[in-house]
Structure I
Amino acid sequence: MRILFQGDSITDCGRHHEAVEANVGLGAGYAMLAAGRLLADHPERKIQVYNRGIGGNRIVDLYARWKIDALNMRPDVLSILIGVNDTWHAFGSNNGVGVERYGRIYHEILTWTKQALPEVKIVLCEPFVLEFGAVAPEWLEEIDGRRKIVKNLSKEFKLPFVPTQAVLNEALKHAPPEYWLVDGVHPSLAGHQLITDAWLKATKDFF
């Protein structure tokens, strides 16, 4: 079974970009934590995990490399987490991707994927932030719009959905935001574990 994690720096998380072997150089985030759990629990499945997240990616960057970095790898399970940079770059460098365009391109990626790999199992993770550090109040409406798009896409394509924002919001009852995210965007180790647990729960029927 081949599992592919796709996304931006939250998925990348310091992965070894030159690694081509499975289960090697997966970074220090939720992709690595999920891989470890699955490999330990299912040795009989001969699981191969790959991380192709790239820091700074927006939905348009993901689309541009989708053929080589996703479809050509022919995964059995495909995880996607993308969206925060589409907002961050809008406010930071005037190079963001509008919410409506984000939705259209995301829809095209999923349509393309299902056509090329009709048997692939896809899981969608919603983009998330907490309002501190790099995250300004004016981000929130955009991020909320992107989260709604991802949830609607999960319903349209009948895909599992990882409610990362809801998980983080619940975690705030137990510790302050900087315990879970280091800058409002990137998870701490504890934050990555929360995402991993939510991911494994959403994909339990895959394994």
Structure II
Amino acid sequence: MDDRRGLLIILSSPSGAGKSTLSRRLRAWDPTIAFSVSATTRAPREGEVDGRDYHFMTQDQFKRDVAAGEMLEHAHVFGNFYGSPKGAVQSAIDSGRDVLFDIDWQGAQQIRNSVLGPHTLSIFLLPPSIGELHRRLETRGQDSAEVIAKRMEKSWDEISHWDGYDFVLINDDLDATEKKLITIIEATRLRRSQQPGLTDHVRKLQTEFEETR
């Protein structure tokens, strides 16, 4: 019996803890894992494609979807709304595909409290040390010193919510952390709630048992 229901895999961490790299590695390990494309009310930036980078919406559209329960989670950030549309995620997990979310603790909490909460797997990544976190932000060369300082300032608020997740991993070695992530996902895929065919299978066994008596 191979049929299963997909998982909503939430991967959270402070910036620089390896979340983006591990997300890419997970999708390379299993290309069937879909990445949740967020909706936003901000204008598209140069090179961004609707439906690939974001689902671009008007504020009125976004608010209507929130009111109708069509957003699994949403937030208001720097004057714009961001959220995770429920429809595409529901279709994916119903067809047995896992969906990967790159969101913060507030979004994770909203999804866990949503109608799809029973199919959620949440994982938080911790850095080995604050000094190493700062070093990684500097080494990747993507941000100015001012932006790095802001990311570091925000990091403790994110880390302080570590205990709201199903699993917490200290990412001191990328290869080892990747193996642990895969082990967690493979085991969670076998949860009873992810195997909708189990009930019918047990009923079949019961019928067979009764016939042998």
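What follows is calculated from the coordinates using simple rules that are stated; it is not laboratory data. Bear in mind the structure is a predicted one, so any value in this text is a computation, not a measurement. Cβ atoms are built from the backbone, for glycine too; each structure is taken alone.
Quick notes
- Answer label among I, II for the case where distance in nm of label points 7 Å out along Cα→Cβ at positions 60 and 132, calculated from the coordinates, equals 5.2: II
- Calculated for structures I, II, Rg/Rh (Cα atoms, Kirkwood Rh) is largest in II.
- Structure (I, II) behind the derived value 22 of relative contact order in percent (Cα under 8 Å, 6 or more apart): I
- Among I, II, structure where distance in nm of label points 7 Å out along Cα→Cβ at positions 108 and 140 as derived comes to 3.3: I
- For distance in nm of label points 7 Å out along Cα→Cβ at positions 52 and 196, the highest value in the series I, II is held by structure II.
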